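**Student:** Take a look at the structures below.
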Structure P
Amino acid sequence: MDVNERIERFQELVRQDPDNDMAHFTLGGAYAQADRPADAAECYIRCTELNESMSKAFQLAGASLIAAGETERAAEVLAKGFAVASEHGDMMPKNAMADLLTQIGAPVPKQEKVKAEVVDAGFVCKKTGRPGSPIARVPFRTGVGAWIQENLSDETWKEWIALGTKVINELRLDLSKDEHSLVYDYAMRRYIGLDNETFKARMEGAEPQRPSEEYTDIVDQMLERINQMEQYKGEAHQNLR
C-alpha cells in the first residue's frame, strides 16, 4: 500500500472517530511520510488538543512546523510541549524539543519540576506494582477502557501509547483494516497484562480475537525485546511470512 492509500484510510478513521487522539497522531505520521509537513503538523496539534499530555505529539508538531517553514509557530508549540514533557517527566521528548528550539534560535524554557501530584501513593499500577498517577479519563468507552483506567497508571498507559506507535510503524499497520486492528489490540493486551478471562468479564462474555499466527509471533518477539526495539530499524515487517 502506498502512502496516499494510507492517508486515505487514516483520514477515514479520523472521520469515523474525530475525538480519537491516536487516529490524528497516526494520520500525522502518514502525512509526514508523504512529505506534507504542514498537514502533519495540524494532525499532531489536534492530537495535543485531545490529549494535552501527549508530549511526543508536541515534538512532532514542532518538527513538522519547522519543516513547513513556520518557525514562529513551531517555537510556540515546542515551548508548550517542553513544559508538558517537563511536568510529566517525559525526558526524551523534552530533550528533543529543547534541541529543536535551539536549532531555530528560540529560547528553551526553564525546566519545570515534575508535579508532586504526578505520583499518587494511594494508587498502585497493576502492571508495574508501583505507585503512579491515575489515568484522568477512560481511554475508550468499553469495559476494557474502564479496566485500563482502574488498573493502570497514567505513566504505564503513556508507555504503551509510545510502544503502540512503534508497533504500528514497525509492522506498517493500517488500523482501518480489521486484521491490523486485531494486531494492535493483541499487542496492547499483551503489554498491559489483560488476560482473556478478565477481557471476557469486562466485555460481557465476548472472546478476545487474535490476529493470525504470523503477527502474534512477531508481536511476541517485539514485546520480549522491549528494551531493544531499535534493533529492528524499521524492518520488523520483513519478519512476517
Structure Q
Amino acid sequence: MAMDSQSMMEIPYKNQGIPIYRVCASGQTPHPAIILIHEVWGLTDHIKDVAGRFCEAGFEVIAPDLLAGTDVAKHAKPELQRVLFDPVERPKHQVEIRAMMTPLGAPDFAPTVIDKLQACFSYLKTEPSVTKIGVVGFCFGGTYSFGLAANQSELAAAVPFYGHGEHWLEDVSKINCPVMAFYGQRDESLNEHIPVIKQALAGAGKDFKYKIYKDAGHAFFNDTNPLTYNKPAADDAWKLTLEFLNQNLNQA
C-alpha cells in the first residue's frame, strides 16, 4: 500500500471516543489490518513512524491513544522516557516515575484498556475490505497485546514486544490466535516469567513462539531512545514480525 492516507481521528467509545492515528485507510482491495499499541509513553511520533512502516508493508493500521485523558498521561513526560533507563538519573525522578506508574494498577484500568481495544477491533470489523486483524504492541502495548488475544476470539495474530504475558495466565485458554513474542536478554525481571507463560500456553495447546535477543534489553526496538535501542535485534524482530503477520493475516 502507498502511505497516502494518514490522519488523527476519533472512533466511537462510550461518551468520550478514542483518539487514533490511522494510516492506509481502507480501499476496495481486501487487505489485513493491525491494531498497534503504544508504550507507556502514549501515542508518540515513534509509534506513528512504526505505523507507517506497517503501512508500507501492506497493512492498514490504527494506533489508538489508550492513555488519553488518564492520570498516566498527565505524568508520562518525554524527559522521563530518557531517564528511566539511566542508572544515574533514574533515582532522582522516582517520585515522578511512581506517579506515572501507579494508575496502571488501579482495579478498573486494565478492563478499561481491553474495552477500548475491543472498540478498535469492532471499528476495523466494520470495514468491508478488511480481512484479518492482528495486534502488535510494545512494553505496555506488549502486555495488552497478550490481553487482547485473551479477550478477542476473532483476532488472527498477536505480536507482543517485551510484554507481561503472565498478567493474563487465567485467560490463556481463550486465546485463539498464534502469538509471537520478543524479549531482550538483559530484561531480566520480565524474562523470569517467560517459562511460566510458555508452560501455560503449551498446556492450553496454544501456538506460542518467542525469541530472546542477546545483549538487548527492554525497549530494544525503540530507535528514538539511544539508551535502549539495539539495531541488530530490532531489525531481526521486524523481519520476523512481518513474516509472522504475513503468514497469519494474508492467508485465506
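**Student:** Have a look at P, Q and say which one yields 3.3 for distance in nm of label points 7 Å out along Cα→Cβ at positions 21 and 197, as calculated.
**Tutor:** P
**Student:** Here's something else I'd like to know. Between structures P, Q, where is distance in nm of label points 7 Å out along Cα→Cβ at positions 13 and 29 highest?
**Tutor:** Q
**Student:** Computing helix-only ellipticity at 222 nm (-39500 (n - 2.57) for each DSSP H run of 4 or more, over all residues; to 500) gives -11000 for which of P, Q?
**Tutor:** This figure was derived from Q.
**Student:** Tell me which of P, Q gives 18.6 when you compute mean count of other Cβ atoms within 10 Å over residues 85-92.
**Tutor:** It was calculated from structure P.
**Student:** One of P, Q was used to compute semi-axes √(5λ) of the Cα gyration tensor in Å, and the result was 26, 21, 19. Which label is that?
**Tutor:** Going through each structure in turn, the value belongs to Q.
**Student:** Ranked by relative contact order in percent (Cα under 8 Å, 6 or more apart), which of P, Q sits at the highest value?
**Tutor:** Answer by largest value of relative contact order in percent (Cα under 8 Å, 6 or more apart): Q.
**Student:** For structures P, Q, which has the highest computed value of Kirkwood radius over Cα pairs in Å, for residues 101-156 alone?
**Tutor:** P
Every read-out reported here was derived from the displayed coordinates using simple, explicitly stated rules and does not represent laboratory data. Being a predicted model, the structure only gives us computed values, none of them experimental. Cβ atoms are built from the backbone, for glycine too; each structure is taken alone.
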